[in-house]
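Take a look at the structures below.
FYI, it's all coordinate maths here, none of it is from the lab. This is a predicted model, so every value here is computed, not measured. Cβ atoms are built from the backbone, for glycine too; each structure is taken alone.
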Structure I
Amino acid sequence: MTGAAPLRLPGLHDGRILARPNRFVAEVALAGGERVTAHVPNTGTLMTCWRPGAPVQLTRADNPRRKLAWTLERVDMGGGWIGVNTLRPNQVMAEGIAAGRIPALAGYGSLRREVPFAVAGGHSGRIDIGLDESTLSPPRAPALVEVKNVTLLDGGCLRFPDAQSERGRKHLELLTRAVESGRRGVMLFALNRPEGERFAPAWDIDPRYGEALLRAAAAGVELLAVRMLHQVDGIVTGAAAAMDLTRP
């Protein structure tokens, strides 16, 4: 796979966040003074990711069928842009994999998105990325890669999840079953803010997720933490970060 380009965010509009009436809506004052209501495409709490007055950037869609034309893309809490649109990490990581910028996932000739995966007598669902047709010698096994957006800052750690996540535990189960079937199962944590030295589970918020992560790793699921680097008008994959799975 070659020729993958960094993700561009065209038509970014500057503003300041005023309030969040609920998880999926933000009131924003644009740089010109206009007040708009923006969709927040994120099911988490955005803990440590917003406060009234914080600088933000939004995109605007011209689709008349959308209820809200504006979308909140990123917030600056003083350390640089934090990506809050959870649709973006999958795009960025897929492009990074295709371009060979994530060595652990390089060497595949085929990349698919939203791959159905079912376990006989158990869970079924979709995994974000499927990798096939290894070009290496010896070849790598086909891989299923689930991507999680990580924005929760806790001292020197970036943690996941920022709310209890039954869906996240289900994905770990699917990846474990993928390993049992002879595939690679990979949990890829996309670190979507510049602060923090390492990744760690959010034990205080969802200890069951932390335990499920340890079980998955023991069963052969590969864990990766990769930074997302925000540019003036886009986002690219960065370097891998250290992981700390120690229970508190």
Structure II
Amino acid sequence: MANIQKVWIIGGSSGIGAALAQAYADDGAEVTISGRNAEALEKVVSILGPRHSFAVADVVDPQSLEDAARARGPFDCIITTAAIYDPGPVLAADQKKAEDIIVANLTGTYNVARVGAKNLKPGGQLALFGSAAAIFGLPNGQVYSATKAGIVNLAQSLRVELEPNVDVRLITPGFVRTRLTDQNNFEMPFILEPEAAAQRILKGLKGKHFEIAFPRRLIWPLRVLAWLPKPISFALTKRLKQ
């Protein structure tokens, strides 16, 4: 998708979202970022410059998304990076935290898709964030991995349902250094800085592939793991159990 003019990045106050906002601003786009923390959003916009704006909106509150979209849309591209994370074994998770993760990650992405599809210019992009964690369920992935697998399925459905009016894309990043991954107490292979991840995403969204997945050194071993007979896959992943 060439010559993007207006981009809305949901979850743009930190991490990959903030890095994407900077990447698109540097590329000449007019950027709107949204999230729950007005002070953090204002700080990012002050760095981006006066052409850009922010809106306080929560992905679990569809009306707040509608308000932001009406005030600043329609858009050429909408990207949602908003997610929460709490690592650990699935059944050891705090019930309330687990429910919050499901609502924020999966229901929140669904809300963005519903609102976004109505507030894009014809042929505009709707980019949903999956994760390398969605490729195969690993020990200690908590419910985060399950929500990301749900987002993958959602993006695949929407890709066909919404074409040609909406160009649905799926972003599948590996480990990126953010406040979410800072919670991990294990080695994260091939970890990227947010700025490097943003450049890969920007380049990928300008291309034609449905999925932008990186880095390949992490993605392909996980895909092989998913393709293997399940007894072999489970025997391999058992080694990761803490």
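For which of the structures I, II does the calculation of FRET efficiency 1/(1 + (r/R0)^6) of positions 46 and 206 (r between Cβ atoms, R0 = 25 Å, to 0.05) return 0.95?
Clearly, the read-out refers to I.
Among I, II, considering only FRET efficiency 1/(1 + (r/R0)^6) of positions 14 and 70 (r between Cβ atoms, R0 = 25 Å, to 0.05), which has the greatest calculated value?
Max of FRET efficiency 1/(1 + (r/R0)^6) of positions 14 and 70 (r between Cβ atoms, R0 = 25 Å, to 0.05): I.
I have 8, 33, 38, 17, 4, 0 for P(r) over Cα pairs in 10 Å bins from 0, in percent, calculated from one of the structures I, II. Which structure is it?
Considering all the candidates, the number was obtained from II.
Taking distance in nm of label points 7 Å out along Cα→Cβ at positions 142 and 174 as the quantity of interest, name the structure among I, II where it is greatest.
II
For which of the structures I, II does the calculation of Rg and Dmax of the Cα atoms in Å, for residues 30-109 alone return 15.8, 49?
Value 15.8, 49 for Rg and Dmax of the Cα atoms in Å, for residues 30-109 alone corresponds to I out of I, II.
Suppose helix-only ellipticity at 222 nm (-39500 (n - 2.57) for each DSSP H run of 4 or more, over all residues; to 500) works out to -5000; of I, II, which structure was it derived from?
The read-out comes from structure I.
So if we calculate mean count of other Cβ atoms within 10 Å over residues 22-29 for every structure here (I, II), which label has the highest result?
When mean count of other Cβ atoms within 10 Å over residues 22-29 is calculated for I, II, structure II comes out on top.
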